[in-house]
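Student: Structures follow.
We did not get these values from a lab; they are worked out from the coordinates using the rules stated. These numbers were taken from a predicted model, which means no experiment stands behind them. Cβ atoms are built from the backbone, for glycine too; each structure is taken alone.
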Structure 1
Amino acid sequence: MIAKLKGIIDAVDADSAVIDVGGVGYLVAASARTLRELTPGAAVTVLVETIVREDAIALYGFLDPAERDWFRILTTVQGVGAKVALSILSTLSPDEIARAIAAQDRATLSRPAGVGAKLAARLATELKDKAAAFGVVPAARAAAEAASAAPESVNEDAVSALVNLGYKRVEAFGAVARVTQRLGADAKLDAVIRAGLQELAQ
């Protein structure tokens with residue numbers, strides 16, 4: 001199995017790149033986020049996930065270890081193949097995926113092409129525990145730790161209040177998580193909401 005390629009970028013197109021390693025060109029599919037970082041003629045080292053099918057051996061490349069780990073996590077969900085996983089990673093960064101799952105923000109998870117409402121719900125439900133176990137979701141873990149630092153009902157009420165004021169749920173969740181981590185377990189609801197508004201206004 002190929003786990004890493006180190007060579008020269010030969011060509012980059014819409015959904016893949018050719019990497020020349022000692023005169024052999026490897027076709028590597030990648031997310032739009034990764035492909036934007038690749039320049040023909042430049043030296044590169046990419047992490048590779050090799051998927052063997054009956055009719056082909058496919059290589060998927062990643063510059064960021066967290067992106068590779070999320071590719072692995074995403075493809076454990078029924079209905080998410082390599083193509084859909086790359087679509088998700090092209091639209092959302094690893095931290096954005098983590099925050100969306102932690103906040104159960106199905107609207108954000110359904111933004112990538114190929115992800116409908118049902119699949120977004122499945123991602124949110126199935127990956128909440130599994131993603132944390134992979135250790136690649138610092139934003140989600142920080143949010144969970146912050147949430148445990150204050151009464152859960154206060155956090156939920158604060159998030160609801162910010163959503164009612166027009167903020168996206170994932171933004172509100174992140175702001176409340178950061179605020180409650182800073183203010184501590186005794187923070188009152190009105191203080192959390194005020195601080196959350198200040199956090200979102202920055």
Structure 2
Amino acid sequence: MSRAKIWSAGAAICLAVGAWLVARTAVPTLPVLPIGGDFTLTDHHGARFDSRAVRGKVVLVFFGYSMCPDVCPTTLSKLSVVAHRLGDDATKVKTLYITVDPARDTPEVLRADLQSFRLDALGLTGTREETDRVARLFGATYTIVPRPESAARYTVTHTTTLYALDAAGRVRLTFPYEATVDEIVTGVTQLIALGP
């Protein structure tokens with residue numbers, strides 16, 4: 001085989017290996033979803049919170065309420081496991097737990113609710129108008145269901161979607177309530193890889 005052919009074959013092999021390496025390390029393309037936006041609420045410490053304060057982090061947003069009997073504690077537990085699985089990368093993620101029951105979910109109530117979970121999260125509340133505006137931004141809905149026979153007087157059915165925002169504050173992924181820890185970890189890892 002001539003020296004030129006050897007060089008040509010070697011170059012082709014190098015190009016193929018290079019293309020394979022790029023394909024293996026490429027950051028996936030994720031769409032920017034047409035929901036979300038900046039907002040201001042009150043956090044569980046009683047301070048005003050501006051969503052722009054968490055720019056640079058991957059942000060997980062979900063809507064719920066402290067007296068929720070099932071979906072909300074399950075979601076918080078799942079996200080605690082996600083944070084554990086992320087290891088050191090968990091410092092690049094912030095969870096925002098936005099109430100759909102601001103009449104009962106004061107900052108103190110949300111703070112007590114979050115103490116049961118090992119998670120870097122903020123509980124967020126406000127006036128009904130403020131929390132409704134944020135729900136509309138994300139396309140989230142809720143319905144107050146009267147329960148006169150209950151001491152709680154009512155329950156709230158609500159959107160159970162988990163919204164994942166990139167470091168620029170754009171919604172890039174959504175997860176249904178049924179999403180597994182593995183699926184959420186994979187999605188969050190992809191968003192971390194996108195960088196700031």
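Student: To test your reading of the models, identify which of 1, 2 gives 16.2 for mean count of other Cβ atoms within 10 Å over residues 73-80 when calculated. Numbers along the way, then the final one.
Tutor: On the way: 1: 16.2; 2: 18.8.
The value was obtained from structure 1.
Student: Please state which of the structures 1, 2 yields -16000 when helix-only ellipticity at 222 nm (-39500 (n - 2.57) for each DSSP H run of 4 or more, over all residues; to 500) is computed from it.
Tutor: Values: 1: -16000; 2: -12000.
Checking each candidate, the match is 1.
Student: Still on this model: For the read-out relative contact order in percent (Cα under 8 Å, 6 or more apart), a value of 13 was computed from one structure; give its label from 1, 2.
Tutor: Working: 1: 13; 2: 29.
The structure behind it is 1.
Student: If mean projected area of the Cα convex hull in nm² comes out at 12.8 when worked out from the coordinates, which of 1, 2 was used?
Tutor: Label of the source structure: 1.
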